[in-house]
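In what follows, structures are represented as structure tokens.
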Structure P
Amino acid sequence: MTAAAHRPATLEDVARVAGVSRSTASRVIAGTGFASPAARELVTAAVDQLGYVPNPAARALVRGGGGVRMVVAVLGTSAAVLEDPYVHQVVGSVARVCTPSGVGVALHWLPLDDPRGLDQLDDRSVCGVILVNTTEDLLESVPRSLRGRVVSIGVGSASVPSFDVDNGAGSEAVLRHLYATGRRRIAMVTGPRWLPCAQRPVQTYRRLMSQAGLPERVLPGDFTAARGRAAAGVALRQWPDLDAIYSISDDTALGVMAGLRDAGVQVPGDVAVAGFDDIPLAGLTAPALTTASHPVGRIAAAAATALLDGRPSAPVTLFPSALVARASA
């Protein structure tokens with residue numbers, strides 16, 4: 001009766017049955033280093049006989065690379081960013097891609113004021129790092145030894161491929177919808193100013209307002225509902241003739257709707273409201289929120305797949321965003 005009948009076979013079991021040294025069995029299984037044809041045949045037969053399955057961690061260490069964990073590294077002003085539902089969705093999608101390969105997923109916070117924490121991730125157990133909320137400073141801090149094992153959801157660089165939603169085109173679709181429904185005094189609530197990918201919708205808004213000869217009305221945001229609620233009050237005080245507010249985050253847009261409701265303003269009768277992301281709650285509000293799609297799962301899966309495959313990726317891969325028209329605008 002073999003060892004496999006009682007417990008999972010080990011590398012030592014394979015070496016014993018094959019009649020070779022442990023190091024020879026390891027080289028044959030890992031596919032690295034020299035081993036005679038006869039030794040390879042003996043080890044292969046022993047693996048089949050015992051049903052040996054290499055431990056992913058051991059396999060990675062033997063090969064000197066490959067890694068057994070994928071790290072989702074999120075830049076943020078505080079560790080609270082790790083609780084963001086968007087981050088949870090990224091991690092879940094990455095895990096679905098990595099699990100069949102025996103690769104685990106770890107979540108790591110990078111402080112906005114000190115992104116050098118990437119140095120901590122430079123070890124053989126890491127097969128790849130997916131950056132979230134990427135900035136130029138963060139890209140510049142990527143250790144040279146990690147290059148080729150890092151991708152970004154957001155802006156990228158010559159050595160870090162980027163995977164992201166085309167939020168510029170998505171924002172344009174929403175803004176053109178507002179214009180087509182007769183809205184001319186449109187305000188915008190932005191994302192964090194430190195986040196480069198959040199600036200594309202702002203640039204789109206300013207371009208479209210300029211082309212249409214309409215005034216720019218921009219308020220700072222941070223992707224939270226609380227900021228949206230406060231922004232609604234500011235917008236009503238600054239621009240009493242306001243007839244639409246567009247936020248580049250559904251959470252913020254829902255906060256805007258709450259702020260307008262606080263002020264007795266009807267949506268969409270007095271002021272139309274639109275967001276971006278198409279989160280599940282967007283279709284359940286009253287009125288349901290007009291927004292644009294954001295395929296977070298597909299983006300995260302593509303980023304993880306690129307790292308697992310180990311093949312060069314295009315410098316920038318943008319995923320389309322489509323208008324989702326509902327009752328709020």
Structure Q
Amino acid sequence: MDRLEISDLITSVDPNSGHRLPVQRAEVIRRLRETGDERAAEVVSGLPADADGVLDPHAVDRLLITVHTELQRLSEELRIGERLVHLLGPLFTAIRASTGQPGPYRLVDVGCGLGYLVRWLAATDALGPDVELVGVDLDAALVGEADRLARAEGLGCRFVHGNAFDLPEAATVYVSTGVLHHFRGAALTAFFQAQAASPALAFCHFDIAATRLAPIGARVFHRARMRHPLGRHDGVVSAQRAHSDETLLRAAAVPGIRPLLYEPRGAVNPFCTTLRPVMGVRPHLEAPLRLALGRAARRLVGLQDLAGSAR
């Protein structure tokens with residue numbers, strides 16, 4: 001049975017209204033014990049709850065903000081901003097050439113958390129002034145903190161509490177980091193279908209590479225960097241829940257999208273592989289994207305290429 005991340009269980013939001021829903025501590029503990037994760041159940045048992053056993057939402061918010069603040073170090077150390085721009089720069093070059101229209105173009109970060117990626121892009125202006133930067137998350141507390149940080153830093157980006165696929169203004173490109181492993185089975189396919197059904201031209205989602213070393217690396221990093229047991233636990237479980245390259249490409253193979261994987265697991269050193277992106281572009285964008293990538297286009301593979309290399 002799949003192990004579960006504590007942070008996925010201790011908050012609940014109505015997907016339609018975005019309103020916070022009460023979470024029973026005993027129910028979270030029950031679900032964790034069903035997977036045999038007694039250590040995680042002990043962590044949750046120590047979280048404050050009211051007389052009816054409902055987890056204290058304010059305490060949960062404070063904890064998640066603390067954990068995400070510590071988790072930001074991982075993005076900094078792995079240079080996620082630079083790695084994303086390595087692909088997004090050529091992608092927006094291809095989009096500009098293909099549309100022949102001036103911007104603004106809109107980048108939407110799905111499940112942005114504290115908005116590190118959006119804030120980094122805004123601070124560096126790495127994608128140019130014609131790209132509007134928007135972070136979206138269902139967690140109101142995280143979005144509120146992301147907005148506070150952006151205002152304190154004087155950055156030209158914005159954050160929205162809600163569903164990234166239900167914004168009044170359509171995205172040009174969807175991105176995310178560390179989100180895909182939260183979706184399983186049909187929910188993963190639905191995630192990609194929502195983007196294909198939108199007016200967006202492309203997506204680029206970075207997530208943990210499913211290597212044998214990933215859980216070991218996650219355990220070492222999170223024990224060294226994370227102070228709260230929740231962060232240490234979820235960091236390791238997220239690596240254990242990582243999707244294979246083939247799973248991601250198959251799930252992303254939805255009508256109207258050409259799914260591509262950059263630096264597949266079999267083509268890189270497993271000691272150096274941490275996160276890698278799955279991309280999706282409208283079919284007419286693939287050729288200009290490869291042209292804009294230049295020699296790096298050799299690292300971009302489709303499902304057929306992946307199957308061929310496995311034989």
Of the structures labelled P, Q, one was used to calculate semi-axes √(5λ) of the Cα gyration tensor in Å, for residues 50-97 alone, giving 31, 13, 7. Name it. P
Computing helix-only ellipticity at 222 nm (-39500 (n - 2.57) for each DSSP H run of 4 or more, over all residues; to 500) for each of P, Q, the value -12000 comes from structure P
Comparing P, Q, where is volume of the Cα convex hull per residue in Å³ highest? P
For structures P, Q, calculate mean count of other Cβ atoms within 10 Å over residues 242-249 and state which one comes out highest. P
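No value in this document is a laboratory result; all are computed from the given coordinates. Nothing here was measured: the structure is a model prediction, and the numbers come from that model. Cβ atoms are built from the backbone, for glycine too; each structure is taken alone.
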